[in-house]
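S.K.: Dropping the structures in below, format is structure tokens.
Taken together, the values in this text are just the output of simple stated rules run on the coordinates, not laboratory data. Being a predicted model, the structure only gives us computed values, none of them experimental. Cβ atoms are built from the backbone, for glycine too; each structure is taken alone.
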Structure I
Amino acid sequence: MQSTILESIGIDPFYLFLAMAILIVILFVMVIRLHMKHARLKRSYSLFMRGKDGKSLEENIQGHLEKMEEIEMLSEENQIELRVIKERFTGSYQKTGMVRYDAFHEMGGNLSFAFSMLDGNDNGWILNVMHSREGCYMYMKEIVRGESYMELSDEETEALERAIYQETYDLEKVNS
């Protein structure tokens, strides 16, 4: 059987048949892939809707929305409480520094000490206790923003620095 139309165009019927066969195979593969996707979607939908009608599904979603609103309110309350705790914590003593020394170079031991306590804003005090054979003497100096209005001894200055830069001193102890 000869086709005059194909001969007039100059196309061999074998190539036309081959192109159609390749197209059919490609379409067949696409149909199989779509069928598999549809089956997965149908399984997911069935799992989601299992035992539920439209009304119970709506109630379930509404319940979850109410729980989310409660969680949101609790989160806001927690943030407020955290701010209050942070403000209180800043004003509490949280940094300390201590230096032991021999105040009068006569006792044979480091019985004297300078002790500083600071809050989060580096406000607080330094207590200097000097021990000698005649007695014990205590001096207290106020610290405001990491500085004293009174002159500090070397030991008091070191105790203050240890309190302010406490994390640095702790790291030096660990590394040595």
Structure II
Amino acid sequence: MKITAFAASNSSRSINLELVKNVASQFNKDQINLLDLNDFEMPIYSQDRNDKGIPEKATKFNEIMQQSDVIIISLAEHNGTFSTAFKNIFDWASRADMQVFKNKPMLLLSTSPGARAGMGVMQAAQSIFPYFGGNIKANFSLPSFHDNFKDGQIVNEQLKQQLESTLESFKQAL
């Protein structure tokens, strides 16, 4: 099974990257393809640029999604919605193939420094991704990241158990 995992952020200090690495470590490491969105940087999407053709990096992103058996995304929230870096990749990729996520089983994660845990972006993804081939099987949000995550691990026992339960359900759904 090939699992593609990434934080929907281009920040080198992304807390969502820390979370997705933690979750990915709970699968066989030989199965994980951890993407860096910085490898898919493209011009900002516009209809004018679209008319000139789809960037090669958007096509490559779609190929990776197609070759994956499972997709795990930790959604960074910027002003209640997707980060600009992810939204731009998503926009370009969807122009090349509207079924970006290819109906692959998905685990959605989110975290933030605050108590809402990226609720806005999680809700946006849950409502939008199915129209783009998103087959969401499970989701987990970690609130107050800096209080609940230390040294690469969730330290709040209740949240740790909640994640373990979510992962068990997700793995059973595969």
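S.K.: I, II: which one has relative contact order in percent (Cα under 8 Å, 6 or more apart), as calculated, at 22?
M.R.: II
S.K.: One of I, II was used to calculate log10 I(q)/I(0) by the Debye sum over Cα atoms at q = 0.16, 0.19, 0.26 Å⁻¹, for residues 73-136 alone, giving -0.65, -0.76, -0.97; which?
M.R.: I
S.K.: Right, here's the next one. As an exercise: distance in nm of label points 7 Å out along Cα→Cβ at positions 113 and 129, calculated from one structure in I, II, equals 0.6. Which structure is it? Display every interim value, and only then the final one.
M.R.: Numbers: I: 0.6; II: 2.6.
The correct label is I.
S.K.: Follow-up question, since we're still on this one. So distance in nm of label points 7 Å out along Cα→Cβ at positions 17 and 33, computed for just one structure, reads 2.9; which one of I, II is that? Show your work: numbers first, answer last.
M.R.: Working: I: 2.9; II: 2.0.
Comparing all candidates, it corresponds to I.
S.K.: For volume of the Cα convex hull per residue in Å³, which structure out of I, II has the highest calculated value?
M.R.: On the way: I: 392; II: 106.
Across I, II, volume of the Cα convex hull per residue in Å³ peaks for I.
S.K.: Related question: Match the computed value -20000 of helix-only ellipticity at 222 nm (-39500 (n - 2.57) for each DSSP H run of 4 or more, over all residues; to 500) to one of the structures I, II, and report its label.
M.R.: Answer by label: I.
S.K.: Taking mean count of other Cβ atoms within 10 Å over residues 9-16 as the criterion, which structure among I, II has the greatest value?
M.R.: II
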